[in-house]
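Peer 1: Before anything else, here is the set of structures, which you'll find just below.
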Structure P
C-alpha cells in the first residue's frame, strides 16, 4: 500500500532537495525515506505550482536578511518557527547556523579576510606580470612577422 504524505512533508522534502548542497538527489530521497522518482515528481510539481516566489536560496541571503530572520524568530516557539521557515523557504537548521555564525563572528573572520585579500593581491600582481610578459612576446612576434614579410618582398623584387 502506498504511503500518503502530507503537503507539509512534501514541501519540506522539496525544499531540502533544492537546498541540498553537495548531496545528490538520490541521497536526499534515501534520507527522507521516499522514492527517488517520487521526489523528482514533487520537485516538478513544485516548480509548476510555485512560480519561484522565494527564488533566493538560503546560502544567497545577505547578512542583513539573515539577521532580520533571526530577529523575527527569536521569540517564536518551535512550531511557529517551523511555519516561518516553510514560508521563507528555509529550514530551522539554517536559523541555527546563522545564529552560531553571528555569535562566533570574531577576529578570526577578520583575520581570514585580511589573509584572503593579501593572497588575492599577490595573485593579481603575478597575473599582471604574466600579462605584461605575454604582451611583450606578442609584440616581438608581430615585429618579426612584419620583418619576415618585408624580407620576402625584397627577395621577390630582387628576383625580377
Structure Q
C-alpha cells in the first residue's frame, strides 16, 4: 500500500510509518489515495503492543475529561460498542501512527474470513472473521475478499467509520 495524502497539509507523517515522536495532534483526520485501493480516510492515534499492519483496534477513552485517542487490539467481546480502525503500520505501544476509518482496508483475519461481500465479526487479538457470533458484528463494514487476499492472514474490507455492535436486545 502506498497511500499519498490528498489533504493539503505540510509535513505529514507518511501513512504507512509509525513514529516514537508525536508529529500531529491526536485525532487528526486526513484523506489519502492509493492507486490500488483508492481513497481512504485516516485518523492519527496512539499505538498499542502487538499491533501489526491490518490490526483492527478500538480507539477512544477519556482521561481527566479529555479524549486519549489510545488504541487497543479489538477483542472478541459481545456488545462492545466501540469505534474501530485499521492499523496502517506496526504501531506499537508509545508510538504514533495512522489508522484507516474509511475506504478499502487491508484487515487482519483469524484465517476464516469467507469471500464477500458479507458481514464481519470480531475474532479477538485485532482480527476479524465471517463466522457469525451474536453481539460481535462489525457495523459499517463488509468483506470484499476471503482470507489470503492480498496476503496470508489478511483480507480486503470496505469500511465507513466502523464500530463494534453495542445492541444487547
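Peer 1: For helix-only ellipticity at 222 nm (-39500 (n - 2.57) for each DSSP H run of 4 or more, over all residues; to 500), the calculated result is 0, so let me know which of P, Q that is. Can you show the working numbers first?
Peer 2: On the way: P: -25500; Q: 0.
Going through each structure in turn, the value belongs to Q.
Peer 1: Identify which of structures P, Q gives the largest calculated value of relative contact order in percent (Cα under 8 Å, 6 or more apart). Spell out each step's value before the answer.
Peer 2: On the way: P: 17; Q: 22.
Evaluating relative contact order in percent (Cα under 8 Å, 6 or more apart) on every structure, the highest lands on Q.
Peer 1: Could you figure out which one of P, Q the value 51 for percent of Cα pairs over 30 Å apart was computed from? Please list the in-between numbers first.
Peer 2: Details: P: 51; Q: 11.
It was calculated from structure P.
Peer 1: Next question, about the same structure. Comparing distance in nm of label points 7 Å out along Cα→Cβ at positions 5 and 149 across structures P, Q, which is largest? Walk me through the numbers on the way to the answer.
Peer 2: Values: P: 6.7; Q: 3.2.
Once distance in nm of label points 7 Å out along Cα→Cβ at positions 5 and 149 is tallied for P, Q, the winner is P.
Peer 1: Here is a follow-up. Once distance in nm of label points 7 Å out along Cα→Cβ at positions 69 and 93 is calculated for all of P, Q, which comes out largest?
Peer 2: Values: P: 1.4; Q: 2.1.
Once distance in nm of label points 7 Å out along Cα→Cβ at positions 69 and 93 is worked out for each structure, Q has the highest.
Readers should treat all values here as calculations from the given coordinates under stated rules, not as data from a laboratory. Everything quoted here is computed from the prediction, not taken from an experiment. Cβ atoms are built from the backbone, for glycine too; each structure is taken alone.
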